[in-house]
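**Student:** Right after this note come the structures.
A short reminder: the numbers here are calculations on the coordinates, not readings from a lab. Quantities reported herein were computed from a predicted structural model and do not represent experimental measurements. Cβ atoms are built from the backbone, for glycine too; each structure is taken alone.
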Structure P
Amino acid sequence: MALLSELFGLHWGWMALGVALAIAEIVAPGYFLIWLAAAALLTGLVSAAMPIGLEAEIVLFVVLCALAVAAGRRWMLRHPVASADPLLNDRGGQIVGQSVLVTHVIEGGSGRVRHGDTEWLARGPDAQPGTRMRVTGAEGTVLVVEHLH
């Protein structure tokens with residue numbers, strides 16, 4: 001324990017941990033490790049300014065981690081990252097406005113349509129197989145369709 005106290009008591013251990021966490025954030029971005037890196041760097045600065053025991057340094061690091069993560073979460077909620085393609089994982093949303101072919105009769109408001117090589121459940125006005133329709137929306141895995149005008 002004395003050896004660890006000597007190593008980490010020297011603020012360089014916390015600084016090295018902070019730099020390592022910052023590098024890990026760059027290698028595998030996720031907006032989380034950077035806050036832990038900040039906490040480690042702040043712990044190193046406090047440790048350099050006033051020598052405290054290893055136990056106090058660990059407690060300080062844990063408290064700073066909690067504060068940094070909470071502050072980071074708050075900042076991320078206020079400044080959301082805009083996606084270059086907001087429909088990237090929304091296959092139904094990607095085909096809104098495109099035409100589809102009815103494959104199974106749409107009757108009573110539901111049936112099946114084909115877009116490309118995929119068949120979808122569909123909701124819309126009655127239509128016979130072979131009818132071309134336009135996608136007006138998507139609700140989960142169900143496409144909302146209307147007749148072409």
Structure Q
Amino acid sequence: MSMKRRIYYTLTISFLLVTLSGCTSLNTDLSIQEKKLPESFRNQTGTATIANLNWRHYFKDTHLLKLLDTAIRNNIDLKTALQRIEISRSSVKLANGALLPQVSLNVGGGVQKFGLFTMDGAGNASTEIAPGQIVPENYTDIYLGL
């Protein structure tokens with residue numbers, strides 16, 4: 001096998017491998033999987049920790065609970081963070097969608113009218129588009145594309 005042929009085969013195989021490796025889909029699953037707690041931590045008897053308590057039951061003051069609810073409901077940083085997560089998800093979906101094939105349909109129509117005393121009209125009056133047929137004065141232009 002000649003050197004040129006060996007280089008040609010090597011480049012062809014490399015090109016095919018690179019092309020096939022690009023045929024993967026983008027992972028848009030942005031959720032964080034919850035990790036299970038080991039059973040040794042869950043069923044410890046005799047140890048009462050604050051982590052096992054619901055904070056709503058821990059605080060008894062109703063005024064404090066209302067303030068905490070208002071703070072959580074109106075937390076601008078939390079709302080901003082959630083909106084940034086949604087923006088990031090949308091950006092990933094947009095980038096993934098750009099990799100997909102696209103199909104579009106275009107339809108258009110119009111009429112061109114060449115004035116008799118213009119350069120186009122004077123030229124069309126004496127030019128045959130087919131034997132014995134000159135360019136019409138009103139020229140329809142219809143377009144259909146897929």
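**Student:** Out of P, Q, which one gives 7.4 for distance in nm of label points 7 Å out along Cα→Cβ at positions 57 and 129 as computed from the coordinates?
**Tutor:** P
**Student:** Computing distance in nm of label points 7 Å out along Cα→Cβ at positions 49 and 81 gives 3.1 for which of P, Q?
**Tutor:** P
**Student:** For relative contact order in percent (Cα under 8 Å, 6 or more apart), the calculated result is 19, so let me know which of P, Q that is.
**Tutor:** Q
**Student:** 81, 26, 24 is what came out when Cα extents along the principal axes in Å was calculated for one structure; which of P, Q is it?
**Tutor:** The correct label is P.
**Student:** Ranked on mean count of other Cβ atoms within 10 Å over residues 65-72, which label among P, Q comes first with the largest value?
**Tutor:** P
**Student:** Ranked on FRET efficiency 1/(1 + (r/R0)^6) of positions 105 and 121 (r between Cβ atoms, R0 = 25 Å, to 0.05), which label among P, Q comes first with the largest value?
**Tutor:** Evaluating FRET efficiency 1/(1 + (r/R0)^6) of positions 105 and 121 (r between Cβ atoms, R0 = 25 Å, to 0.05) on every structure, the highest lands on P.
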